[in-house]
Structure 1
Amino acid sequence: MADFGRTNLGAEVREFLSTRRARITPQQAGLPVYGGNRRVPGLRREEVALLAGMSVDYYVRLERGNLSGASDSVLDALAHALQLDEAERAHLYDLARASTPAGRRPKVTASRVRPTILRLLDSMTDVPAYVRNARFDVLAANALGRALYAPVFDSPLFAQRGPVNTARFLFLDPAGRDFWADWDKGADDSVAFLRSETGRAPHDKALTDLIGELTTKSEEFARRWAHHDVKIHRSGVKRLHHPLVGDLALPYEAMELPADPGLRLNFYTPEPDSPERQALGLLASWAGTGTVVPSHHD
């Protein structure tokens, strides 16, 4: 997948809609089933068209990858018919925008972390924090963030190239299975987030190069990529196994930086007096004071 250009965008639309259609049974959609000779496990195209209130020919056109010109009402009806969740609905709209002439222009993504954000990271001395882009490149981290993610920063994968990238570490470094206590969930989430990003930035060459590399080198990534699942990451609990302090269950928040397109501030805030808080205290004493360490670049 070296180039996610206009041709591949059509394939992305086609495969996304067909996989969403295939997972919904007529019973789930509230449709009657006549006879037992159905050749597809999910909905037929004509059934989706019926549920969405559009002609079969028009739905077939959409599923063939042509979302250009689809109105918001059409997209809403399609999302309702396919029972899309919030992330899937957003992905459908992103794909529709990318299908327009304006959406085919590459989006500008911030590549550097501004000094004010570096100072903010520097001030966050008691929580691990880092800034990453939508490709999972870690662009800057405070000392505690770097200590928490030491197995990632120290990976041989990044000895000769940069920046540090948690998706590469997860899928291409065997140590990733030790560091992510729930590796399967981490893998599912990472792939789903990258899939979402292809809708928002289909012409991001660095993104498509990363996906191509992971698809080629990791069967686990390629298998998940074929599912076309998408997800929005805002908050949750990350389970890690740190070589110095053991198992951690860390609540996290992921906040977009409005002035820096594509960048997100991630930080972990364990409960006071919890084992995780004590473990981070040990890591903080090991890491020293909170000096921000920018990630290196190519």
Structure 2
Amino acid sequence: MAVLTETRRQTPPVETPPAAARPAVFSHLFLTVWALLTTLPLVWAVLSSFKSDEEILTSPWGLPSELRWENWSRAWNEAHIGRYFLNSALVVTGALTLTMLLGAMAAYVLARYRFRGNRIVYYAFVGGMMFPVFLALVPLFFVVRNLGMLGTLPGLTLVYAAYSLPITVFFLTAFFRTLPTSVAEAAMVDGCGHFGLFFRIMLPMARPGLVSVGIFNFLFQWNQYVLPIVLMQGEGAERKWVLAQGLTALAVNEGYRGDFSGLFAGMTIAMLPVIAGYLLFHRQVQSGLAAGQLR
């Protein structure tokens, strides 16, 4: 009897997997499926840009027999993707610079200074996030036309910046509130003015948040289609089209000609800046979002 009791005591308990591990398995499985659904179309489009039209139609899922860079050159020159790419780069660069500069300044003031009407201004920006762009197309068209900027790249740049400001101010206001006030107070004691405090102290400290919201603004502005369609009108406006308009025209024109390889090459050229931006700044985006959640 004593031997049996001792044996029962020495038998190790059977370990069961914790209940928290089961949802983790399903979440990892879901993320894996989501990654495949997101990545495979991109890879398929890039591979198709190197195929001939015959290979695209007869072997859509196969690898290209050779790398046909002439598809890219044909899309760049004959379909004017190069011109549209340059127009998009100019508009997005100017709009992103204005958005980040003005948005960061407004968010810093709303987050760090108390004045009458602070909440009103803040909620006005937040309300701009809930205002659909389609409701403003008609009055926006007349406003831009009355300013003499219809069908111009500077006019489109200003509109891009205006529509990107609400989300920028909303995101950066929350981020600036989390920054330590002791650093700002120490800088003020050392003789730093408000201008120097913002550009030399607070702005570098907010770099993770700036990079995160900057990536989101870049994606919104680079892929914008509705605003250019409405605002890029008039004589000679076709030469000032942005990349989204150029790709649409390429899809319509080349679709009837059967030049699918040129169409895929144009799509790949349009995707390259977005993919490159994510590969360069994905760590900063993740750290910025994690910092905002933890704080």
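Starting from the value 0.35: which structure in 1, 2 was FRET efficiency 1/(1 + (r/R0)^6) of positions 101 and 117 (r between Cβ atoms, R0 = 30 Å, to 0.05) calculated from? Show your work: numbers first, answer last.
Details: 1: 0.35; 2: 0.85.
Computing FRET efficiency 1/(1 + (r/R0)^6) of positions 101 and 117 (r between Cβ atoms, R0 = 30 Å, to 0.05) on every structure in 1, 2 gives 0.35 only for 1.
Can you say which of 1, 2 returns 0.05 when FRET efficiency 1/(1 + (r/R0)^6) of positions 197 and 253 (r between Cβ atoms, R0 = 30 Å, to 0.05) is computed? Each step should come with its number before you reach the end.
Working: 1: 0.95; 2: 0.05.
Answer for the origin of the read-out: 2.
Quick check: 1.12 is what I get for Cα Rg over 2.2 N^0.38 Å, calculated from one of 1, 2. Which structure matches?
Numbers: 1: 1.12; 2: 1.39.
Value 1.12 for Cα Rg over 2.2 N^0.38 Å corresponds to 1 out of 1, 2.
Here Cα Rg over 2.2 N^0.38 Å, for residues 181-228 alone has been calculated and equals 1.11, so which of 1, 2 was it run on?
On the way: 1: 1.11; 2: 1.70.
Checking each candidate, the match is 1.
Tell me which of 1, 2 gives 29 when you compute relative contact order in percent (Cα under 8 Å, 6 or more apart). Provide the component values of the computation, followed by the final result.
On the way: 1: 22; 2: 29.
It must be structure 2, since only it matches.
When helix-only ellipticity at 222 nm (-39500 (n - 2.57) for each DSSP H run of 4 or more, over all residues; to 500) is computed for each of 1, 2, the one that comes out at -13500 is 1. Here the criterion is mean count of other Cβ atoms within 10 Å over residues 61-68, and among 1, 2 the highest value is seen for 1.
Read the figures in this text as sums done on the coordinates, not as results from a lab. Keep in mind that this is a model prediction, so the values were computed, not measured. Cβ atoms are built from the backbone, for glycine too; each structure is taken alone.
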